[in-house]
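Please go over the structures that come below.
Coordinate-derived values only; no laboratory data. Note that the coordinates shown come from a computational prediction; the quantities given were computed from them, not determined experimentally. Cβ atoms are built from the backbone, for glycine too; each structure is taken alone.
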Structure P
């Protein structure tokens with residue numbers, strides 16, 4: 001069974017059932033970092049390519065993809081709220097929080113741990 005750290009505002013981490021290889025950690029890192037450049041496309045491609053080969057990479061790519069989809073939904077809500085001024089500030093805050101959480105997820109992937117983003121709508125299970 002995986003040991004899970006308590007939830008916090010930075011998300012939660014779990015110890016995987018096995019120690020991931022260096023290549024698995026690299027692919028997991030890429031599934032998070034590349035989101036800064038190509039949004040949800042990177043984790044989608046990584047998930048589709050690696051889902052049968054590595055559970056560790058698949059879990060990271062799936063979590064990253066869910067987070068990116070959640071960010072799109074939250075950004076749309078913020079754009080709607082721009083008409084009442086608060087949306088501009090929320091959009092700015094959303095961007096800062098997203099970058100921080102992506103960095104945290106990247107660090108957890110490099111440590112060989114599974115990571116769960118907070119406030120993430122998990123559409124892909």
Structure Q
């Protein structure tokens with residue numbers, strides 16, 4: 001976080017403890033506090049609420065391409081103080097995100113192509 005070109009970290013590892021420690025050490029930006037401006041992002045939809053609780057800045061998640069409105073709704077509910085509603089919706093989001101996690105990039109691309117009609121299917125590099 002000391003390098004001027006590094007402004008954040010994405011935790012695709014799903015390690016909420018690590019996200020919490022980095023957010024605390026860098027005084028990461030949250031919905032309630034500008035902090036240092038450094039951003040600590042959850043890397044999967046299935047820990048959106050946990051990212052907020054831990055002092056994270058947001059999520060950058062593949063599943064957000066498939067269910068963007070649900071991800072935003074979870075975030076907005078929690079940020080508005082409607083924690084129980086956010087947690088209940090998070091449970092549903094986590095269940096769906098697990099299927100995408102197991103299917104990886106090809107599965108996510110396939111879901112987007114099937115439901116939204118763009119993006120194509122996964123291919124070999």
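One of P, Q was used to compute relative contact order in percent (Cα under 8 Å, 6 or more apart), and the answer was 19. Which one was it? For relative contact order in percent (Cα under 8 Å, 6 or more apart), the value 19 is produced by structure Q. To which of P, Q does the computed value -16500 (helix-only ellipticity at 222 nm (-39500 (n - 2.57) for each DSSP H run of 4 or more, over all residues; to 500)) belong? Computing helix-only ellipticity at 222 nm (-39500 (n - 2.57) for each DSSP H run of 4 or more, over all residues; to 500) on every structure in P, Q gives -16500 only for Q. From P, Q, which structure was P(r) over Cα pairs in 10 Å bins from 0, in percent = 14, 40, 31, 15, 1 calculated on? It traces back to Q.
Mean count of other Cβ atoms within 10 Å over residues 65-72 computed as 20.8: which structure among P, Q? Answer by label: P.
Ranked by distance in nm of label points 7 Å out along Cα→Cβ at positions 17 and 57, which of P, Q sits at the highest value? Intermediate values should be presented prior to the final figure.
Numbers: P: 1.9; Q: 2.4.
Checked P, Q; max of distance in nm of label points 7 Å out along Cα→Cβ at positions 17 and 57 sits with Q.
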